[in-house]
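Q: Down below are the structures I want you to see.
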Structure I
Amino acid sequence: MIKLLIADDHAVVREGLKRILAETPDLVVAGEAGDGQEALDRVRAEAWDMVLLDISLPGMSGLDALKQLKRERPRLPVLVLSIYPEDQYAVRVLKAGASGYLTKDSAPDQLIAAIRKISLGRKFVSPYLAEKLAVDLATDTERPLHERLSDREYQVLCLIASGKTVKEIAAGLSLSVKTVSTYRIRILKKMNVKSNAELIHYALQRGLAE
């Protein structure tokens, strides 16, 4: 029996996952969390075999929650589920300690296969991501500019590219407007661009925007 905690801020998504997993007797959804802090609280309160974690959570982001989870429970497997394509976040979450990454449009049988594989202590990546990682390792080409960014800077970049204002980003990430503005300045410098328009153009070219 694999005891699962689902952390996603959308009740309809949690319900959908529960229905999919209910058809598999050895997978039991024993708890839910609507944000990153609640997920941490649930993990601290009881034992789990695995956490299914959304990358986009209100307040504490899924990426920040993942890092904290791995600091406190390094052996607890975490499968990240996201609306974002693998090019955006997969490598970052794997580096942060996730055991796998799946987009939310993946087939139910792929989700179940991922959970079972991870429960055996292995990593799960899609064939596409495995090929991408292999190509990256085999080539000596310079890394893309956005890979120079910290996780938080990258998160802000993606939100700017999706059309969010600094004020909206600050509210969504529970940060001050001044802090987000500082991140924006750092991003512009690291990316060697001068405006949001250039950032958005770069992000759209590389599929980093929603």
Structure II
Amino acid sequence: MVKSLIKSWFLCLSLSLVLIACNGATLKNKQPEVVSLTVSVAASLQDAMKAIKVLYTKETPDVTIIYNFASSGSLQQQIEQGAPVDVFISAAPKQMNALESKGLLLEGTRQRILNNQVVLVSPKDETGISNFEDLTSDKISKIAMGDPESVPAGQYAKEVLSSLNLFDQLKPKLVFAKDVRQVLSYVETGNVDAGLVYATDAKVSKQVKRVATAPP
């Protein structure tokens, strides 16, 4: 996944650098100036993006990348409020659509670069969960997911549970988190019995196990 993301990331940064070059009167013989890029990224992508930064800065030492990780909804609000951002990578089209409708995206730069899956995870030593239906058991008291109003992973999790006719039934057990990494943390620490995260989040944690994958 990281390899495919790197290609798209290089493309995004290349676009940004072209725009920066167009905004300044750059002379042919002038030494390249150090450029700082502020990149707002959905929290679920932080591991991949940190790895990409190491590779990218080796190739382009004159570019300094400054990351801002948060839920896509929070990042959208920051941009709407005037936060300086050069590149925005959202986990869902909803936030991109909102910014585009307000004219806050540079025309022609929006691209879809990633796919992911919603999975159900539990603490490593949990043995009572093997599928989504097991969440209805009386033994399961707390289930974490992102806030559907602001977190794409939460929005997708709600859609999954609704498609399985489980969302309304599980409402009393649901614990909403500010982003998908907080969901993962809740599961890792045993503060909840299970959580819905992206497959990539489950993969990076040694303290949780993936017990089920959302139906397509």
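Q: From I, II, which structure was helix-only ellipticity at 222 nm (-39500 (n - 2.57) for each DSSP H run of 4 or more, over all residues; to 500) = -12000 calculated on? Don't jump to the answer; show the numbers that get you there.
A: Details: I: -16000; II: -12000.
Of the structures listed, the value fits II.
Q: With relative contact order in percent (Cα under 8 Å, 6 or more apart) computed per structure, which member of I, II shows the largest figure? Write down the numbers at each step before the final one.
A: Working: I: 15; II: 23.
By relative contact order in percent (Cα under 8 Å, 6 or more apart), the leading structure of I, II is II.
Q: Taking 20.8 as the value of mean count of other Cβ atoms within 10 Å over residues 63-70 derived from one of the structures shown (I, II), identify that structure. It would help to have the intermediate numbers written out before the result.
A: On the way: I: 20.8; II: 16.6.
Structure I accounts for this read-out.
None of the figures in this text is laboratory data; all of them are computed from the coordinates on show. What you see is a predicted model, and the numbers here were worked out from it, not measured in a lab. Cβ atoms are built from the backbone, for glycine too; each structure is taken alone.
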